[in-house]
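Listed after this line are the structures, all set down as structure tokens.
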Structure P
Amino acid sequence: MKKASKTREYIIENTAPVFNKKGYFGTSMADITKATGLTKGAIYGNFSDKEEVAVAALEYNINKLNYKITTRVVAVDTAKEKFNAYLEVFQEMAPDVLNYGGCAYMNSAIETDDTNPHLFKIVQKRFKGWIHGLEKLVEMGQQANEISNQVNPTEFAYFFVSIVEGSILLSKTLNNPNVIYNNLEILRKQIDNIFL
């Protein structure tokens, strides 16, 4: 890896937690230089502006989560095992997510929906990708006669994402990690109910 590429990666890795906690508007250049130990010149030598750093940090945060999920989901075969893999990842990551400022998907969606169309489109695309993946997982289970054909894949995907994201929101807001753990167990029971 070239020096410029290493520096860029270093900036992204060190600013990702800051952007996740403080948001796009709450993160200043002073926060970025403090997190990286680099000068503004070094930052602007690798990124055209703060928004480019924010986009890279958002993608980094989301890709980090997606990698953990994908690695676990592809390692198992059946739809039920794949749903359980999802839940296991969320349970394992809950402390980090709660201490890290919350979910990058949700934080960015809430902050950018009315303020930054470019960042919002990125978040929206990622949410749609997550939902689409869950729809495909339900359809896979239906084709394998694991999941009832009465289950609407889109509705179940919306439900799944809503429970996960809402649980993170309440856990953070109430400073109570049990909310997410309890709701993931309820979600596990709901998942069990769709299987034949």
Structure Q
Amino acid sequence: MAGRDEQGQIDRKLIAQARAGDTQAWRGLVDRHSRFVAAILRACRVPEDDQADAFQYVFVEMFRNLAALEDVDNLPAWIRTVASRHAIRTRESSQKRPVTGAESALAAVPDDANLETELELAEVEHKVRLSLGFLSATCRTLVERLFLEDPPRAYAEVAEELGLAIGSIGATRQRCLSHLEKLLRSQGLP
């Protein structure tokens, strides 16, 4: 079961290796958390033109603070705090720039009433994506194809890709989702 502790162990190991100068471990940390950072930037409505810089800022800050990061188990919370604060500053500074034409409609101040909800959803999505790594290759592929791709793939297509009978996809899907649900519950998700 890949609960919070297992996820934390992976981050702890990667951080320890990155602190020792292992560039592969650093890349592993970036890979593990890049979708989460991108989701936070979208939730905070960072303008598209500023997203790459904001994304880079978060990981530069993480790299700079890696040695001082005391509570490694709370890395996702640290990332969320740094990313959301920087995203809000970035968005606010971009709103001060003069805009013309079609940009003026996009420059409207977004409603921050749902920001916390969107950040929580980004955190849940992050946990789901990390948990997918603990599923078997068949389950991971099946869940990704049926639920994460847009548009979702047809059962027949997934069955062919996985080398399964089309009639077994429903039962396999249910087993995979049950396993994923257990993984997510072990991380404190309802």
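Only the coordinates and a few stated rules stand behind these numbers; no lab work does. What you are looking at is a predicted structure, and each value in this text was computed from that prediction instead of being measured. Cβ atoms are built from the backbone, for glycine too; each structure is taken alone.
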_Test item: helix-only ellipticity at 222 nm (-39500 (n - 2.57) for each DSSP H run of 4 or more, over all residues; to 500) calculated as -22500, pick one of P, Q_ = Q
*Of the structures labelled P, Q, which one yields 28 when relative contact order in percent (Cα under 8 Å, 6 or more apart) is computed from its coordinates?*
Q
*Which one of P, Q has distance in nm of label points 7 Å out along Cα→Cβ at positions 33 and 161, as calculated from the coordinates, equal to 2.9?*
Q
*One of P, Q was used to calculate mean count of other Cβ atoms within 10 Å over residues 73-80, giving 14.0; which?*
P
